[in-house]
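Derivation of every value follows stated rules applied to the coordinates shown; laboratory data play no part. Just so it is clear, the structure is predicted and the values come from calculations on it, not from any experiment. Cβ atoms are built from the backbone, for glycine too; each structure is taken alone.
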Structure 1
């Protein structure tokens, strides 16, 4: 069953570590079955409960899965294998439109904000036992959330959106539970869910957000949580519209025990209004990060939600990192209050670049999506061929496989740094890549 590899160990932790090492080294391959628990217990000379505990640990870590009488096997896509491996190496001289990064020219300068935060820290140092959330940051964040119609709730500060998603999922779900995720969706989220030992249920997305019928089907089939991107959805640029929000809230009210997580990482770079779903279920969390607007290295996101959810997240955070640096929080406050970022200018710049490219593609008969944010999503029949053709033409784009579960093939083009004079050339290159190859003549 295992070929030449022998699982070793006398304790559950040792057995689990032996299997995990083999998966990491490739000695145990994806989909490979593991011995029945009683059989392995006899072979190792241990109690079957010890092997059961080891397998349980491996399931919780997302290394193996168990399918009833069919036994346990290495996950087809082990959690240690990320989607980042599905990327394009950008050779020198090729224009990189694949990174997903904001335009550095549109990011505000940070030096004065951190200087002011450091000076305040010298005067009022943060010590063990101090509050975890900078009071002025909480005040400003709550005012902005109120203005956008996000229900009142306690606040926490986390190290970015993905940190918040992970902590909220861990606060409510157990290994084996199912999470409804957008498809296409953020590749890191699609990796994170199985890494937590959870299952994914893909939900289709159009320009107005997750499709309500798909969400209803996933929840009816037993999904216990739903993750929704409010605006600037990665990779499609979708933004939840007022009509779609009403439809989704109606579905969620039919399943009030669903854990709802909303990610508004696009705040500050979009010019579309927020239509929150928060409050439609008993347990909910709303995340708003600063990375896209102020810089990816600012690992800070504000979380609000129902009291139970936020209390569990803050309690677990206290047992780990404790808090997000108050120096960083104070710098963000300074950036907010100094008006270092003109969000209208930033949003207008990204909108112009998206509109120019989608318009140029439409002129060539190519459908593309990009309602908000900094990416354009282009459906294609063959990702590999199109990506290779564009690379040959001097353009690097992201293959859609990094962002898909069951959705059809596509490519993602990051337009954040696309210059006006480049748009037509890029559209021509995409059109050429999509053009059917001429038929061969065998005369």
Structure 2
């Protein structure tokens, strides 16, 4: 890699790591937040969902803005907002202040994430791009691994009242350092978008499209992240789907008038992009709930501490980081077959973990065998997520790098939210009439079905690639 490429990765991946660390560490510190500032159950729910909703809603619009006006500007705004709101979260005197700050943390994360994808698209080509996305996957894996352990360790070292605050305040110096390095190191091309000063149409952000898609994504996500509110919240889902449908009509009409739409829907005519988007949405719909289910099973089903629940997934997360880096080196040689192999390894991990749980229900064996079985799933994540992202964006024109990355990440957020709601609801329903062991096996079986569907789409893409080669 060139010096410029290395600098871009340092600048981009450090705040990306911190933004994802804030997701993986929060579950461990929720009880401490409740004790220290008297947060109710609903307030604690919004500590989670406020971040998730604001993060998901702005991804596509932020990606488009970066394409148009320059990715460096949007990146620095996102990092600054994320760092400032982390500071406010860390000194929040009450639940309301904390929840408002968490919403702004999500907005900051949603602004900076598509810019990292767009910058990799802009400054890396061929095998170096695969390596860059592999390092991005390594960053994701490490944040997942370190988050729960860091949260538990800070509370153990500093106490509950200071420990939970430290999990937010640790972001601040990294945000400041990232801003300083971004100002000094970003190349001139990163400050320029596709817009030119004398071309107002190119500067058009399609504000109506932004609002329509934002409302649609918000209403689609809301029932899944706020399902505990009551059945009536599900009425938001069909309204959200209608809003997304209206948005697609608006985008086509906007483009027909000669204006640049927020998302060029012709992107979905690129089969590698559309199929890759389906694969990753299905994969996130299934697999991201594994770690939440395992944490609940360890604590509520088996009576372990939060730190032990976080440690059970540590080898898997570390292997995910390693396999993402290795997969990034070989993604262009192997192609989408690498993703299919990852899906198969994930199925091995799901099946073997289910076997361990079934044996435990009979009083046989130890739950610590899951350190091994979950490692298959962790390794699979590195083989699926980063390579799929590289191949999905391979044929996308550079001018849509940010918005296409935003679309891809929005699919991940929707898949994650839906999966968490559906799989945990299934586990709780079966547990209520049986036990935690059967609840876990039932949920893992449903996850396996979704992962198989992702594998089928992956196989179809492999076959399409072979036909193109002929």
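Ranked on distance in nm of label points 7 Å out along Cα→Cβ at positions 176 and 192, which label among 1, 2 comes first with the largest value? Don't skip to the end; give the middle numbers.
Working: 1: 2.4; 2: 3.4.
Comparing 1, 2 by distance in nm of label points 7 Å out along Cα→Cβ at positions 176 and 192, the maximum is at 2.
Looking at structures 1, 2, which one was distance in nm of label points 7 Å out along Cα→Cβ at positions 320 and 352 calculated from, given that it came out as 4.1?
The structure behind it is 1.
Supply the structure label, taken from 1, 2, corresponding to relative contact order in percent (Cα under 8 Å, 6 or more apart) with the calculated value 18.
For relative contact order in percent (Cα under 8 Å, 6 or more apart), the value 18 is produced by structure 1.
Computing P(r) over Cα pairs in 10 Å bins from 0, in percent, for residues 16-223 alone gives 6, 20, 26, 23, 17, 6, 1 for which of 1, 2?
Computing P(r) over Cα pairs in 10 Å bins from 0, in percent, for residues 16-223 alone on every structure in 1, 2 gives 6, 20, 26, 23, 17, 6, 1 only for 1.
If helix-only ellipticity at 222 nm (-39500 (n - 2.57) for each DSSP H run of 4 or more, over all residues; to 500) is calculated from each of 1, 2, which structure is the one that comes out at -12500?
The structure behind it is 1.
Out of 1, 2, which one gives 26.9 for mean projected area of the Cα convex hull in nm² as computed from the coordinates?
Label of the originating structure: 1.
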